[in-house]
Structure I
């Protein structure tokens, strides 16, 4: 898939304001990562449902606090969960975006994980 195609399928996020005073990481998050997460929303949720089935966990009958805890623990303890979900995001970067990502991967990986966790929690809570 060409870079132009990858960028053209990403949804617009009108709520992203001016980026003038934002850090390099924050601009990358808002201009690249957030649209990819929005695009991949259904796939991310389907994967998390599959993860719950595979690990024989269920959110049914749990309180909001218990659901939040289960999701938080999954993200803090299950490396393969984080890697699989992060791969769904990174696979839609262009080559230039990936090169920029690789310069800041430590910080951006934390941002990606936090955004993924928040997105999943917002659906289940």
Structure II
């Protein structure tokens, strides 16, 4: 098995011992992205801005791998407050088109850097 590490400056640097994404064959495993701005590595404020930033960060990593958001087959979303799920749904529709990827949404007690949302996923192309 050959692993290719995907890395881009257009998404936040890893803040731990992991890669932004790993490609094996035609499958790319995306690490979780929180709403850090890549340039400043600071968390954006407010749930709406955080949701957009998470999807922008995921998009940057996906594109760095040579794929597009159309190639995403699975998204996992983690929220510290599930009352934001409807907003996530609406904003996700701005980044993805039908047929949509499979998705899970999970309520969690906390996320790194006190983020309100995190998302990861799987890409196949």
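A few comments on the model shown:
- Source structure of the calculated read-out (helix-only ellipticity at 222 nm (-39500 (n - 2.57) for each DSSP H run of 4 or more, over all residues; to 500), -20500) within I, II: I.
- Distance in nm of label points 7 Å out along Cα→Cβ at positions 19 and 99 - highest-scoring structure of I, II: II
- Test item: semi-axes √(5λ) of the Cα gyration tensor in Å calculated as 22, 17, 13, pick one of I, II: II
- Source structure (of I, II) for mean count of other Cβ atoms within 10 Å over residues 51-58, computed value 22.4: II
- Structures compared: I, II; top value of relative contact order in percent (Cα under 8 Å, 6 or more apart), i.e. the largest, recorded for I.
- Here distance in nm of label points 7 Å out along Cα→Cβ at positions 67 and 83 was derived from just one of the structures I, II, and that gives 3.5; the source is II.
Bear in mind these aren't lab numbers, they're just calculated from the coordinates by the rules spelled out. Only a predicted model underlies this, so the values are computations on that prediction, with no experimental measurement involved. Cβ atoms are built from the backbone, for glycine too; each structure is taken alone.
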